[in-house]
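Input: structures, listed below.
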Structure P
């Protein structure tokens, strides 16, 4: 994944051509263990986007549950978090915005679920 972000940065951003990542995501799963890996992936993608200077936009289709096309983070009627997504959303925001030299892709990788 780093290679892709690095290539995008060198080919476009370094030449002042903006790049943004639109409609990214990872479906919710039915098992808690699978969702640990999902959360890790989303944090990593958000931090990679920050590291390589690319804004991003999460795909949220308001679907809860697990499996194909379940990308619900917010209730589209009132803006509340869906199914305990508050912690994950806050982690993604932190990964995509916090200027902290100790918060690295390597640190996220080293803390990945085993």
Structure Q
């Protein structure tokens, strides 16, 4: 099991699970990103949702995609935390998409 999978399993009890997807309130999402930073686990992206008792509504205007650049930067964790903080007061939940631990700044294709 990868470091990212271990981290996801560690945080899963703090999540709301919908359709098998772990979605975190802002404070827990930030804690997950901070722990990923400590372990040098990359953040591929963050998806944002509005949850009600009966519905899971994806917020398509509130997506952070860090996976398409072809490289990962040391400020991706800070950018991820800022993204969550900017939306924290809106009652959203966040899916944090983790990647494997890699050398930061290195191309995904090397």
Structure R
């Protein structure tokens, strides 16, 4: 699903018309319609304005649902990481780097 389709679906879930979202987000209607129809990708600041207007995250507009699930899982892990004491954060970073490095080496073995 493209960004435009994600925007349209989010707008429809809110029960809003294109004109309403465009006005609330401060975007010319013709430009907003181009975003929804996939004729023109919205720049980052406009994605943020549309997301705020629709009460969704920018991730919901930009990424596919399967991609968002991964992002949500990582976000949950980062929240858990953030509450660790500083000394444990350091240890966790070392452990994560080590795991990633071993997985990267393993992936290279499978390529060759």
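Could you tell me which structure in P, Q, R was used to calculate helix-only ellipticity at 222 nm (-39500 (n - 2.57) for each DSSP H run of 4 or more, over all residues; to 500) as -8500? Attributed to the structure labelled Q. Each of structures P, Q, R was scored by Rg/Rh (Cα atoms, Kirkwood Rh); the highest score is held by R.
Taken together, the values in this text are just the output of simple stated rules run on the coordinates, not laboratory data. All figures in this text were calculated on a predicted structure; none of them were measured in a lab.
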